[in-house]
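Take a look at these structures.
Derivation of every value follows stated rules applied to the coordinates shown; laboratory data play no part. Computed from a predicted structure; not experimentally measured. Cβ atoms are built from the backbone, for glycine too; each structure is taken alone.
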Structure 1
């Protein structure tokens, strides 16, 4: 099967070369590497161009956006450009294990029912320390089950392998602001084809100045929570369209769960608008729709204690 790696970059000169080297030394070389730079203001582009030139990588291409698109839209543009049967999103600052592509391609080749495959990952830090994530690491393939907390996306996009057919379909259900990992995870789940390979295949860099880390801090405010709820309500609507457009043996269950998600989001929206204790108590019945139980308590903290 043909494979494409889609990397996005922005001001990544500190880490990007190490990531490029981890791609270059893959035991199964990708047929295409697309690198989309989002108007970096440092030496990222020149570092990438030199690496491609020095290693004569004719199938690797870098392009620079005329305007800053933001990482969400940049990733989706790259995914839609990809020609490969399998698409691997790639961050600029991680380290892929040398057999990541080989192992994930093999699983996808042998299991046509999989639309999105994710792998375990190992967090690592600038001081060189590494942390094994608290999940099984036995090399087994497992299907991700559909549950009430289906909006929870629990693996980062850099661990994904996406089948081209689903990537093409995704354009019909995308709205500006959707993250590629959120969209692909949820479409994979509701196409009955989301699986995890229980093996660490990537060292996932953790640093406080990453865009994701900064956005996580911002999410602890009332205004940002309101935006997240509104966006997720749109997401739920688009997932209902996806389920209705694609016949599935689980269609009735999928629509029933999404109906519950809509109710949960509507009640959360009322809580953030009204800021009433009785509204927060009412949300207890939707406990199972939260990604983590502590996020329910987080709603209490943001509204009644933080109040920003």
Structure 2
């Protein structure tokens, strides 16, 4: 009588058990889904740039400090990216540099044209300029180009956009007020959802039209005034074609391929005067790099 080795019997039973288990599981072998590809994205929020010491503060820095910031960003190996690059990455149509960073300027001051625009060009960098329409409209109609308070004109916005240095974002037409009754794009007390969304649609839509006429391109980026959010605003922003929005929460972002929501309410670090470049950026870069290493 032929004797079958014990090891062969045990091995055969194991293979049979594995086959039964495979057949019993619908779809056979289950693959563990790969973790979505993502990048860590720090974002810096500038406002005004002035060469006047008595006006420097939380939202106004000097041209010298801006130049130091941009040089340090470059030295640390970070590459400023555009909204278009981020949107393409999320859509699965492009790649991002190893260390991306977003550089933004809110409000659309003339100082962005006078100081920020040439500084970014000097370093071969890109930025996003969020424009309050009513102010650019006003200063396009009068002869007042005082850099201390004036806003960029339509012609200046067009020049910055066509250069490829600045993308233009919508910062509302005339809702940049921090106090009540509305406070940014928040809903007024007692205002119905329909009335609220109608007001947003009219204001933000007006700015979309003006910015499109000025630059030839309808903005796809919206910057919330003061970072004030309202859930019922999102449907209007979607309707108007925005695929990227920016707030003011100070955090490093995670932008994920295939997840459009990862471009919503992006956090940004406000850049004040009086803090050295290294003291401002080092904690931000440390957080971005620590989280990137942990992925």
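Worth a mention:
- Identity of the structure behind 18 (criterion: relative contact order in percent (Cα under 8 Å, 6 or more apart), calculated), options 1, 2: 1
- Among 1, 2, which structure scores highest (criterion: Kirkwood radius over Cα pairs in Å): 2
- semi-axes √(5λ) of the Cα gyration tensor in Å, for residues 188-227 alone derived as 24, 12, 7 - corresponding label from 1, 2: 2
- Structure responsible for 24.2, with mean count of other Cβ atoms within 10 Å over residues 84-91 calculated and labels 1, 2 on offer: 1
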